[in-house]
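Quick heads-up: structures coming right below.
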Structure I
Amino acid sequence: MAFRERFDCYVCEGDSIACEIDGFRVTARIVRDDCMDAPDQRQDGFWPSLYINDPGFIGPGNNFRERLAKAQAEAEAVMEAWRRDEWFYCGIVLAIECEGVELDSTQASLWGIEANYPGSDNAYLSEVAGELLPDALAAGRTALTRLMASAPAQASRG
């Protein structure tokens, strides 16, 4: 069982999807990444290059100047869209609850993901949520076991 909902093609911070599994409710939420570095600062090889030792090396072959010009234009468009805040880096954070009690909201997350990236449909955001689901369920089960173990001890003190 997994998320039946999907994040939209355009997302905002705070958007979420949810599912119910084995008595747990799991909510995947988009949180803006607090690292404000620009894409070219975060990603080695962001800018294309003709130099073989550069991370952005576009490779040998025919029409290398045309491929370089195309890759350069694409990188500039991505940077301009980022500067206009049309896309952002985010984290997918899963919270898990049982019977209305939040058991965990920090163990299952992945950060540094592009949201609303030019040319993307944001499908990757839903995929990440699905991949994090087993970690969230494990954290929820652990927290629930801990709570159940402490309940008798607290009741005997009361």
Structure II
Amino acid sequence: MNLTISPADWDDPRLPAFLSEHLREMEPTAPPESRHALDLSGLQTGGVRVWIGHLGSALAGTVALAPLTPGHEELKSMRTAPDLRGHGVAGALLQHALADARAREVTRVSLETGSMDFFAPARALYGRHGFGPCPPFGRYREDPNSVFMTLELAVRR
């Protein structure tokens, strides 16, 4: 796989559609109050860092990091194009985001994902990369539809 990862190009007309499809995929998984994916405007504000993975000219996936507190960020908007799932796109994007966080001396990255079967591959991916269960963080509260995970980062000096 020859995945190219670059910062989001908000002028790319395919990106809003790709992100909207992410939100549509989440609709049947949980009630609205339990869906926490950021929309396009949410990804463009507040210091959120967004990357896009491309295979050739095809948009393959997205990943974002959103600041929570100094040294603590949240993984957001992990999505792989449905026809590319299981081919390493998400793992490459996750590694890229974590390397960026380490380079900026972020010491912890946390995430919220769904508790339903649909999200089992995502939870397994995060576990393979060292994320473990944690209590709700930031503005999250206990929710049977959510799983919270975190990873302490070793900052390279």
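Each reported figure results from applying straightforward, stated rules to the coordinates on display, with no laboratory input. Everything numeric here is computed off the predicted structure, so don't read it as measured data. Cβ atoms are built from the backbone, for glycine too; each structure is taken alone.
Values computed for the structure shown
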item: Which entry (I, II) yields the derived value 1.7 for distance in nm of label points 7 Å out along Cα→Cβ at positions 19 and 123; result: I
item: Which of I, II yields 5.7 [distance in nm of label points 7 Å out along Cα→Cβ at positions 75 and 99, calculated]; result: I
item: Structure (I, II) behind the derived value 43, 15, 14 of semi-axes √(5λ) of the Cα gyration tensor in Å; result: I
item: Answer label among I, II for the case where FRET efficiency 1/(1 + (r/R0)^6) of positions 67 and 83 (r between Cβ atoms, R0 = 25 Å, to 0.05), calculated from the coordinates, equals 0.20; result: II
item: Among I, II, structure where helix-only ellipticity at 222 nm (-39500 (n - 2.57) for each DSSP H run of 4 or more, over all residues; to 500) as derived comes to -7500; result: II
item: Source structure (of I, II) for relative contact order in percent (Cα under 8 Å, 6 or more apart), computed value 25; result: I
item: For 1.6 (distance in nm of label points 7 Å out along Cα→Cβ at positions 11 and 139, calculated) the corresponding structure among I, II; result: I
